[in-house]
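Just so it is clear, none of the values below were taken in a lab; they were calculated from the coordinates. On a predicted model such as this, the values are computed, not experimentally measured, just so you know. Cβ atoms are built from the backbone, for glycine too; each structure is taken alone.
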Structure I
Amino acid sequence: MNRIKKLTALACVLAITTGLVVGCGSSGSSSDKKVTLDIFQFKVEAKDALDKAAKEYMNEHKNVTIHIDTVGGGQDYNPALKAKFASGKEPALYNIGGPQDAQDWKSKLEDLSDQPWVSKAYDGTLDPAKVNGKVYGMPFDLEGYGFVYNKNIFKKAGIDADSIKTYADLEKAVQTLDSKKKDLGLEAVFALPGKETWVTGLHLSNVAFSNELKDGVTAFNAKTIDFKYADGLKKLLDLQIQYGIKPDGTNKSINSVDYSTQVEQKFSLGKAAIIQQGNWIYGTVEGVDKNLAQNIGFLPMPIDGVKEGSIPVGVPMYWAVNSSKDADTKKAAKDFLNWLYTSDKGKDMIVHDFKFIPALKGYDGDNLQPADPLAKDIVKYSNAGKTMPWVFMGYPTGWGQNKLGTDIQKYIGGEMTWDKLVQDSKDTWAAARK
């Protein structure tokens with residue numbers, strides 16, 4: 001299958017009917033008035049690329065000055081964004097998640113329905129950022145996550161990663177790795193970042209709820225949850241706890257493991273064979289070990305009794321323009337986004353510097369195809385129809401990270417039973433939807 005078909009299949013993950021078209025360039029900024037664009041964004045992995053893009057844009061638009069503030073990784077973006085607005089220093093460009101964020105920030109969202117990139121967005125990608133049919137967010141990119149594994153370690157252990165489809169397959173592979181961890185130079189099979197409640201409360205829980213709820217919009221409209229696949233989620237979590245890196249030897253110490261420790265210190269240095277993360281970690285791994293970066297891939301995140309061999313794929317966040325800003329600032333903010341995602345120079349940076357899989361049509365050139373192994377794996381899973389939606393984008397505000405994620409920390413530390421966690425999850429969801 002050629003590259004165009006591969007990207008078309010990837011877009012179909014989000015119920016997309018495609019037909020790739022050529023993208024347009026920047027609309028340009030006609031005003032010579034001095035404008036300052038303050039950007040408050042969540043993706044730490046994209047900081048350097050965004051800085052580079054801002055400099056390129058300012059070189060072409062001498063009247064625009066861009067300041068970028070990045071909050072993410074080990075910090076919770078949403079509370080930081082609220083604090084930023086409360087301080088009176090409101091950014092011109094910022095990020096929102098799914099339909100819940102679109103409702104929460106409605107009074108500060110500029111209507112972007114008339115923007116030229118809207119017609120290039122794959123069907124379904126804009127739905128989470130719509131309110132009453134109007135578009136209030138531009139999709140960052142398409143991302144996928146799952147269990148990222150070290151191919152060299154798997155090969156040395158004699159494990160065929162392609163044969164892992166079910167939970168039983170995964171468990172068997174993990175046990176094999178554990179039995180050989182000394183010879184493989186492993187501290188443990190997994191590095192579970194218990195400190196990062198977005199990893200557990202959002203991304204991990206999504207594996208269960210994506211099989212209960214159709215998509216993020218369905219999740220947003222759900223008044224209650226059944227938590228049908230709680231037992232399967234428990235198995236997947238318990239596996240990571242049992243075979244995970246424990247700084248002081250206790251389960252509770254898993255809650256001290258953060259994103260940097262997981263990705264940079266354990267996985268990138270070969271101390272852990274598997275981590276739950278997404279294609280956004282490629283640049284970080286490459287910065288530590290270029291050879292390893294070319295020998296990583298995705299394993300599925302399987303739950304007993306549901307679709308086998310799948311990974312979650314979706315839009316991580318949306319660019320939003322602050323509707324409270326003056327007309328010139330809003331115009332410059334819109335133009336910067338259009339330039340970044342549809343100009344020839346911008347598209348090249350989106351693919352090669354940001355290492356994004358675009359959520360817009362128009363990236364059909366041979367030089368604009370996914371190059372890193374994780375992005376290629378996302379295309380592979382998409383071609384095979386082995387994907388699940390990101391329903392966590394429709395969770396009640398703060399529920400995934402602040403409630404479920406915190407309860408998972410208590411469970412890891414032995415302070416809460418799983419039954420209690422499940423019941424609390426149902427109760428707090430229902431209370432949030434009243």
Structure II
Amino acid sequence: MSAASRKESPEQAEFRVHCRQWLSENTPEKATVRLPESPVEIMTNEQMDYLRSWQKSAYEGGLIGCDYPKSQGGGGMTNCQPIANQEMQAAGVPMLPNVIGLGMGAPTIHYHAQDALKERLLPLLFSAENIWCQGFSEPGAGSDLANVQTFAEKVGDKWVINGHKVWTSLAHFADWMIILVRTDKEDKHNGLSYFVVPIKAALGKGVTVRPLIKITGETGFNEVLFDNLEITDDYRLDEVGNGWKVAMTTLLHERGAGQLVTPSAGRGVVKKESAGDAYSLMGLAKEFARDGKLASDDPVIREEIMKAIIRQEGSKQDARRSRVSSLCDHPMRLPLQTKLLMTEIRQDYAALALEIQGPASSLYLGDDNAPSAGAWPLAYMNSYGMTIAAGASEVQRNILGERILGLAKSK
């Protein structure tokens with residue numbers, strides 16, 4: 001019995017056994033299409049259908065929504081989602097596609113929606129029968145989230161929404177959107193309200209979704225335009241003017257510092273030999289030559305690889321430590337720090353991989369001669385999005401400095 005198992009409650013220990021048994025009996029068939037590096041890069045219906053089917057199966061097996069009340073479609077357990085995550089990661093199963101719904105939509109709805117809306121929306125979110133996206137960023141409101149200008153006006157018993165959201169991951173598949181809008185033009189923070197919006201049902205009837213092509217050639221991002229979209233008041237979360245407070249719930253969970261743990265099965269590939277892990281740099285360095293010898297024989301390259309592995313392992317241990325309250329000086333510090341560091345570490349070791357590959361790193365997806373099928377150039381280019389998502393690295397450092405360390409507020 002492991003040390004972790006000895007500390008588990010009887011419910012948790014029994015649940016771990018269930019997860020292992022279920023995963024051993026329900027290994028999904030290998031995908032017949034190339035899977036993306038992460039859920040926000042899902043481009044095709046074939047990719048989405050395969051991953052959606054897997055998430056529904058995992059939900060029916062009890063591995064998703066474990067700690068939500070049964071009335072909301074959850075498992076009604078206590079601190080069992082981390083166990084399901086650990087076992088799914090160890091089993092190397094596919095990613096869960098409804099990442100925005102699980103990580104941001106579900107906890108926000110749980111804490112701020114009316115009971116009828118929770119019971120209606122959350123089961124279909126957990127099963128991926130409904131895909132979710134997030135309507136926060138706008139052309140003039142990115143890091144300054146409180147500057148959103150998309151406006152919701154109360155007309156009779158309806159709200160009429162007009163505006164423009166951008167960088168909206170998965171909007172091209174989404175049935176629903178969590179959205180922060182302005183309901184008062186005179187008050188920056190207290191003039192914001194928060195809604196859920198059924199965007200797929202409104203396509204062509206007040207909602208337009210336009211794909212944005214990224215440098216990778218993928219179309220995970222979108223812009224969403226609202227033109228007199230009408231919704232009912234029961235889609236509002238919390239009180240009018242409390243949108244900023246609700247948005248903070250969303251962002252805390254997006255950054256890993258919320259109370260409800262996000263169901264997670266890793267990225268597109270979860271093994272150590274993948275482009276998503278620093279350990280794979282060791283094998284990569286044994287394949288490519290530099291100055292007439294293998295890159296693995298270059299002491300500078302060897303040192304950089306070990307630095308990457310040490311940083312990655314250190315960040316992983318910080319994430320583990322964050323789950324032990326007696327080892328945490330502040331409940332937000334380690335989750336926020338882990339998000340900041342891991343995104344920058346991944347960017348750095350992807351850059352190192354390109355240096356190891358040399359000229360061959362210019363070969364990309366679809367080129368038969370591309371090393372690792374072009375996975376490393378893809379990982380490097382995608383890494384920039386991860387250092388921006390959920391608050392750019394600069395914003396994360398400000399939050400850590402001001403809210404955790406008590407430093408003076410930046411101007």
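So FRET efficiency 1/(1 + (r/R0)^6) of positions 167 and 279 (r between Cβ atoms, R0 = 25 Å, to 0.05), computed for just one structure, reads 0.65; which one of I, II is that?
I
If relative contact order in percent (Cα under 8 Å, 6 or more apart) is calculated from each of I, II, which structure is the one that comes out at 13?
Only structure II yields this read-out.
One of I, II was used to compute P(r) over Cα pairs in 10 Å bins from 0, in percent, for residues 239-382 alone, and the answer was 9, 29, 30, 20, 10, 1. Which one was it?
The correct label is I.
Quick one: distance in nm of label points 7 Å out along Cα→Cβ at positions 55 and 231 came out at 1.8 when computed from one of I, II, so which one is it?
II
Determine which structure produced the value 2.0 for distance in nm of label points 7 Å out along Cα→Cβ at positions 63 and 375, calculated from the coordinates; the candidates are I, II.
Considering all the candidates, the number was obtained from II.
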